[in-house]
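Read through the structures below before going on.
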Structure P
Amino acid sequence: MRAAVAVDLGKTGCRAAWWNAGDGPPRHVNEVPGAPGLATDGGVAASRAAVLAAVLPLLEREPAVPPAAVCVGAAGAASAPEAARALAVLLQEDLPADELAVTSDAVTAHAGALGGAAGVVLAAGTGAVAIGIGDDGSFARVDGWGPSLGDEGGGAWIGAAGLRAALRAHDGRGPDTALLSAAVERFGDPDRMPQAIGRDGNPARDAASFAPDVARLAAAGDSAASRIVRDAATALAEAMLAAARRIGGDTLSASITGGLTGLGEPLLAPLRSALDGSPRPLHLRAPLGVPLDGARLLSLDARTPLEPHVVRVRRPTPSPTAPTPPVIPPAVA
C-alpha cells in the first residue's frame, strides 16, 4: 500500500486525510470551509483554494514522504466534468503526488459506503444525490442538480424551505410556526434575511445551516417543520428508488451517508418508512465508511466499477537520458 491523501470537498466543508502505507485510520486529518461547487462560476478556483488549504498542512507534517496519490471527491464534478479535469491538472501542478484524481463527492461517498461494490448510495449533505451501480457496471445518478434546480431533500433544500415558512408566517401569508423565531435567532431581522443568506458567497451553505433547526422543531411537534422534514424524506427516498430502477437487478444493497444523517430520526425514520413501503424495497445497511474512505480507495484502486467516473492525471515519468557517446580523438598520422 502507498501513502495517499483523500479529500472530501463539499459546499459546506472540505476535509483532507493522510494515510500512510497500510491499513488503519488516517494519520492526519484537516478540515477547512468548503467551496460553492465545481459547476458554479469560479468553481475551479474556489475548489482549488479549498483543497490546498486542507491538504498543504498535511504535507507539512510529512515532508519526507510525498503521497503517491491524491483523490478529491468534489461537489459539482458530476455535472461539470471539464471543470473536474481542470481542477485535477491544476492540483497536479500544486501537489507533489505521482497521480491526481478528481471525481464527484457522490462517487467517493458510494465507494466509502459500499466499499466499491454494487448498490445504491444516497449522499445527503448540503446537497443530495443518489448513485446507483449495478452488478453489470450500469450507472445511474439521480438529482445532484445543485440548489437552484435540484438537491431535493438536502440540507440547503430543508433550510430554505424552513426559511420560506418562517417568512410566510412573518408576512401573515402562512400559519404561525416556531421556525420564525429560530430564523430570527440565527439570521437576524427578517427584513435583512435575504442579504444574510449568501453574504459569504455560499448561499447553499448558509441555508443548510438552518436545517438542524428545522429538524429540531419537527421533533418538538411544529407542524410546518414536520411537513418540511417529511417532504425531504419523501424526496430522498424517491431519488434512491429511481436510481435502483435505472440500474436494475433483483436485490440491491443501499446505504445513506453524508452530514444530513446527523439530523437523526426526524428525517431518517420517515425515509426508512418510504423505502420499506416501496414495491421494490432496498436492503438498507450501515455505511462501511465515509466519503474520505471512498476517496482513499479510489486513489489506490483504478479497478472498481466507479472508475469510468474518475478523472486521473498522472505525472509523466521522465525519459531516461541517452548516454553521450564517447569522443574518440582523431588518429595521429
Structure Q
Amino acid sequence: MFRWGVLSTAKIAREQLIPAIVDSDNGVLSAIASRDLAKARSLAERFGAAHAFGSYDELLASDAVDGVYIPLPTSQHVEWTRKAAEAGKHVLVEKPLALDARDIPPLIELRDRKKVLICEAFMVVYHPQWIKVRELVAAGAIGRLRHVQGAFSYYNVDPANMRNQLSLGGGALPDIGVYPTVSTRFVTGREPLRVQATIERDSTFGTDIYSSIRADFGDFELGFYLSTQMAARQMMVFHGEKGFIEVHSPFNAGLYDHHRVELHNQNHTEATVFRFPGTQQYRLEVESFVRAATGNGERVFTLEESVLNQKVIDAIFRAGERDGWETV
C-alpha cells in the first residue's frame, strides 16, 4: 500500500482528500504534519494515521511516507512541492500549483531528475462525467463545436480566508478560474490562442473578485465568468451545430447538482441523460495518482499540462489590464 503524508490540516484535506485516501484501495494515510503538533495529532487520531509531526520538514524526512498531498496556501505550493520532491517523495499538490507558468518548468526538471511523480490536483479530469463529455464531443454527438459557456461563483468575504488574502495567492482566477479552462482543454484537446477579460478587484482585499473572460480557440470560443462575491453557481455547456451538452455540477459534482450530463439534440426535442451516482472524484484522483507513481502507466494530469493551463490564467490577468486581445 502506498503510504501518504499530508502537509497541513487544511479544510480540503479534512473534508475531501484524507477521506478519499482512507477509502482508496491502494493507499493508506500514514502521516499528518502541522505547524501545530496538537492539530496534527488530533487529525491523525481521527483518521487512523500512525504518525503526526509538528513540522513539514519532519514529515518529509520520514521513511514512513512514500508521497505527500499538499493543500497549503497557494503561494506556498511551489516551495513545498520542490522540497518534497528533493526529499524523494511523490507529490500531489492542490491547484493552482503556481501563480506564474514560469515557475513550473524547474519542477519538471526536478521531477525527471529525482524520478518522482508530481501532479496538480485537478480531480475533475478523473470524473467519468468529464470523460463522457470528452467522448461525446470527439464522436461528433453535437456536430461542430462552436461555443463553450461556463460559470463558477460563490460568496466569501471572510478576511481570514486565504482566498481573500492576496499575499497567499487568493482571488477568483487562481482558485476557480482554473476549472473552466482545464475542463475545456481536457474535453477538446485544444489550447486557446488569445483571451479578453474584464477583472474587478476588491478594494479592501486587493484580490480579483469578478472576471468575465472570452477565450478564442480558433474554431470555437469559451466564455465564462467567475466570482468570489456572488451567489453560488456552477455550469458548463458545450454548444455545437447539431446539439449541446450540459454538465449540471461540473466541478463539485454531487454538491451543486447530481452527477449528471445531458445531451440535447439540435431542435431541443430529445435529451439523453448520463448519470454517475456515487462517484467519488477525489478517490478516483488519489487512486490514479498511486497507480501512476508505482509505475503502471496510469494517465494523470502532468506538469506539462499544468504549464499550459497556467499560461491561460496568466494571459487572462494580463488581458484584464488592457483593452483588447492578449496572446496566450
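Ranked by FRET efficiency 1/(1 + (r/R0)^6) of positions 71 and 199 (r between Cβ atoms, R0 = 30 Å, to 0.05), which of P, Q sits at the highest value? Write out the running numbers ahead of the final one.
Working: P: 0.40; Q: 0.70.
Top value of FRET efficiency 1/(1 + (r/R0)^6) of positions 71 and 199 (r between Cβ atoms, R0 = 30 Å, to 0.05), among P, Q, belongs to structure Q.
Comparing P, Q, where is mean count of other Cβ atoms within 10 Å over residues 7-14 highest?
Details: P: 26.5; Q: 19.8.
Checked P, Q; max of mean count of other Cβ atoms within 10 Å over residues 7-14 sits with P.
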Review point. Suppose you compute relative contact order in percent (Cα under 8 Å, 6 or more apart) for every structure in P, Q: which one lands on 22?
Key: P
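Upon calculation of mean projected area of the Cα convex hull in nm² from the atomic coordinates, which of the structures P, Q produces 22.8?
P
Given a computed value of 1.4 for distance in nm of label points 7 Å out along Cα→Cβ at positions 143 and 239, which structure among P, Q does it belong to? Please report the intermediate quantities before stating the final value.
Values: P: 0.4; Q: 1.4.
Here the read-out was taken from Q.
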Review point. When mean count of other Cβ atoms within 10 Å over residues 103-110 is calculated for each of the structures P, Q, which structure yields the highest value?
Key: P
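If mean count of other Cβ atoms within 10 Å over residues 159-166 is calculated from each of P, Q, which structure is the one that comes out at 15.5? Don't jump to the answer; show the numbers that get you there.
Values: P: 24.2; Q: 15.5.
Attributed to the structure labelled Q.
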Review point. Upon calculation of helix-only ellipticity at 222 nm (-39500 (n - 2.57) for each DSSP H run of 4 or more, over all residues; to 500) from the atomic coordinates, which of the structures P, Q produces -12500?
Key: P
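Any read-out appearing in this document is the output of simple, stated calculations on the displayed coordinates, not a laboratory observation. It should be emphasised that the depicted structure is a prediction, and the values quoted were computed from it without experimental measurement. Cβ atoms are built from the backbone, for glycine too; each structure is taken alone.
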